[in-house]
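Below you'll find a set of structures to go through.
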Structure 1
Amino acid sequence: MYKKFFKKIIVLMFLFILYVYILVIQYLPDQITIFEGENISLKTIFGMSVNSEDEVLETSVNTGEKTINKVGSEKLSISLFDNFIIKDVNVSVLPRTTVIPVGNVAGVKLYTSGVLVVGMSEIEGEDNKIYKPYENTGIEEGDTIIKINDNEVSSTDDLIEKVNMSNGKEIEIEYIHDEETKECSITPVKTSSEEYKLGLWVRDSAAGVGTVTFYEPSTKQFGALGHGITDIDTGDLINISSGQFVTARILDIKRGEDGNPGKIQGTVEEQQTIGEITKNTEFGIYGQIEDLSSLNIDTSKEMEVALRDEIELGKATILCSLDNQTVGEYEIEITKIYKENNYNNKSMEIKVTDEALIEKTGGIIQGMSGSPIIQNGKFVGAVTHVLVNSSTEGYAIFGDLMLKQSKEVDN
């Protein structure tokens, strides 16, 4: 009896250990991007080792972490007990770079690929009956309509025109749901105003203000916000087809309080074009600067991007603009660092300590997202979020994450 019991225990332990190894292997990335000399942090467990055929890996004496001091592409092999290769990881090694931290408030204009569905409503037909033409089609809020009858949809006006041209006949719609392209049929309803409608509320553009984080002189690229721009109704990241980066005019500063975040109120109307936006990502917006003079930055302030091991707890400063004339430098503290975080824009916890900034804004407010953080003469990251219950505290993203995102090639 006891033998059978122990056998079951041994089998269960074996299955549990096997399950842990499977989870660790699945967690390992297929592709990582690092800067030259940056530590490679791969979570492994007993029996796993990281090797390179070209012997480009160096092991830190203090941490045991691996580094590659060679720009280019490398392939690392994860092996089990040095006998069985269980996974290959492709590594892109970027050269160390310098940037100019900016801190200016600027305007953002985004235009979507297709039109974004932000709501649904019943339609009263010309017969005074209520219809839901979208019902049972599979279309949901947050989906993007990209084609009608195999013709691309470029804007809200374009969608309205194509629907009216149907004259009430069934149309084929191609749309994106959770990054998957789907198709459905839908019959527009004729209203008393002799228009044809689908019962869908859609949007094709978004605009707002935020802070420019950095300008990279070698590529003329910029990064801003430190987080993506999401649709106000759906909360989804906006999939853009194009965008403009423009100067902005600050109208007012609404001071933040605990439980009630403040904001920078500004306008992008009749302002000057700075450049083109090409990416809207979880880690910020990116693009190419066309008119550097419109940013009014000091090109002598070029500095290195800090690697994560160079960032310290303690004093740092942020750059931000609270009027239409100057960028100020204000004291903060970095209170926590999450060195292994590559998955979201909450890499560090920060606290505003500058009395002048607290007096003016209450701490971190909307519109300050993207304010660059400087420590020991290096660019270390950008402000991303405020803690709602503590207006002086918030999160920041690593500078290396933003730079890597700006250089990543879209598939």
Structure 2
Amino acid sequence: MQVVVIGGGPAGMMAAIQASKNGNNVILLERMRTPGRKLSITGKGRGNLTNNVDISEFIKNVPGNGKFLYSAFNRFTNKDLIAYFNSLGVETKVERGERVFPVSDTAMSFVNALKKELQKYNVSVKVNSQVKKILVDSSLNKVIGVLLESGESINCDKIVLATGGKSYSATGSDGAGYKLAKELGHTIVEPKGSLIPLETYEKYDLQGLSLKNVAIKVYDDKKVIYEDFGEMLFTHFGVSGPIILSASAHVLRIKNIEEKLKNKSIIIRIDLKPALNFEKLSQRIQRDFEKYTKKQFKNSLSDLLPSKMIPEIIKLSKINPEKRVDEITKEEREQLVKLLKEFTVTIKKFRPIDEAIITAGGVSVKEINPQTMESKIVKGLFFAGEIIDVDAYTGGFNLQIAFSTGYVAGQ
């Protein structure tokens, strides 16, 4: 049987390898110069392969149609994925948050291993190959081939569409696969950036400041919709970093989100000292003030905060920076405690989709068989990876989606 896989990302490479292992003649079409471009930059180039939590926890980490993936996750689990790469000579390690990385600390270890597998199973890889159209026999409602932009056509019995989403278009995922699927009658849920940095109304002078071990609460009006703990980053436009990216996946799903962003009703409260409650933090500040009793307020916070943050905290506290510490009132100290426990940013908008780690939206899961990844609309057409309307939090969950769906489609 002749199989064409469109897209040489993790989902496409895995699908091509599995289809070839099953004795098919497989052609992998990649529009870039080489497959695996996006995989090579995952986990900031270190390659966050998957997550080591129990597979039952995976669905909870997929806010975008997680239940659809139940079968795929169980057919090719995180343990299977780790064992697979270990068998190819790529050793892995588990880090904070149960994230799984290669011991080499480079995502290219995974890319190179997959390229060797493609060779081993005689997958014909055609690079710089853009698909213009998927050809269908309308009487049988079945795929029969693909037409390339170059004018060449390739006949086949089955097709796996694994062209990715719209994020990181420089790596080849520019949303072209949505057009191919739509032409065949599939519904495309509007693609939006997920795991995406957020712009804020406030223009704090904190660019480049990274905060570790902070807690956040995301509010929709007065209702908390998401909480997290970990690392974040201030940028020239607002906020980013792991906990902010995961928060964005929730903000994305708020009803009438555009209107609410305009009304300034989506805020994030950052607890800069989550290990201390209000009372304990108040006592801690009191001790610092006793230590620096004759100093001015502006010179008394270096034990408590990163130096870059001190001017902003002083400004927001409305305490006179020249005031001596022993002159600060109890009310002023309590105001300072509240500020450190509830440092607030107001979300203005999402950054452009090209800056998103992944895409929410894509081919509707209602039109895909979750057991096989085959289209319910066109026979012989399968989907894998980010082109499907599924998306997860940071931590390796999205790559697991790519590999699990790629494995099932290839099988």
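For mean count of other Cβ atoms within 10 Å over residues 34-41, find whichever of 1, 2 sits highest and give me its label. Provide the component values of the computation, followed by the final result.
Numbers: 1: 17.4; 2: 21.6.
With respect to mean count of other Cβ atoms within 10 Å over residues 34-41, the highest-scoring structure among 1, 2 is 2.
For distance in nm of label points 7 Å out along Cα→Cβ at positions 18 and 250, which structure out of 1, 2 has the highest calculated value?
Details: 1: 6.2; 2: 3.2.
Going through 1, 2 one by one, distance in nm of label points 7 Å out along Cα→Cβ at positions 18 and 250 is largest in 1.
Where is mean count of other Cβ atoms within 10 Å over residues 122-129 largest, in which of 1, 2? Each step should come with its number before you reach the end.
Values: 1: 12.2; 2: 15.9.
Answer by largest value of mean count of other Cβ atoms within 10 Å over residues 122-129: 2.
Out of 1, 2, which structure matches 15 when relative contact order in percent (Cα under 8 Å, 6 or more apart) is calculated?
Values: 1: 15; 2: 25.
It must be structure 1, since only it matches.
Suppose log10 I(q)/I(0) by the Debye sum over Cα atoms at q = 0.11, 0.15 Å⁻¹ works out to -0.82, -1.27; of 1, 2, which structure was it derived from?
On the way: 1: -0.94, -1.26; 2: -0.82, -1.27.
Traced to structure 2.
Once distance in nm of label points 7 Å out along Cα→Cβ at positions 226 and 402 is calculated for every structure in 1, 2, which label goes with the largest value?
Working: 1: 0.7; 2: 2.1.
By distance in nm of label points 7 Å out along Cα→Cβ at positions 226 and 402, the leading structure of 1, 2 is 2.
Quick one: distance in nm of label points 7 Å out along Cα→Cβ at positions 146 and 354 came out at 4.3 when computed from one of 1, 2, so which one is it?
On the way: 1: 4.3; 2: 2.5.
Answer for the origin of the read-out: 1.
I have 2.9 for distance in nm of label points 7 Å out along Cα→Cβ at positions 26 and 98, calculated from one of the structures 1, 2. Which structure is it? Kindly include the intermediate steps, with their values, before the conclusion.
Details: 1: 4.7; 2: 2.9.
Computing distance in nm of label points 7 Å out along Cα→Cβ at positions 26 and 98 on every structure in 1, 2 gives 2.9 only for 2.
One of 1, 2 was used to calculate distance in nm of label points 7 Å out along Cα→Cβ at positions 10 and 210, giving 5.8; which? Could you put the intermediate results ahead of the total?
Details: 1: 5.8; 2: 2.1.
Computing distance in nm of label points 7 Å out along Cα→Cβ at positions 10 and 210 on every structure in 1, 2 gives 5.8 only for 1.
Mean count of other Cβ atoms within 10 Å over residues 194-201 was computed and gave 21.5; which structure, 1, 2, did it come from? Walk me through the numbers on the way to the answer.
On the way: 1: 18.2; 2: 21.5.
Source structure: 2.
Out of 1, 2, which one gives -4000 for helix-only ellipticity at 222 nm (-39500 (n - 2.57) for each DSSP H run of 4 or more, over all residues; to 500) as computed from the coordinates?
On the way: 1: -4000; 2: -8500.
Traced to structure 1.
Values in this text are rule-based calculations from the coordinates and carry no lab data. Keep in mind it's a predicted model, so treat the numbers as computed, not measured. Cβ atoms are built from the backbone, for glycine too; each structure is taken alone.
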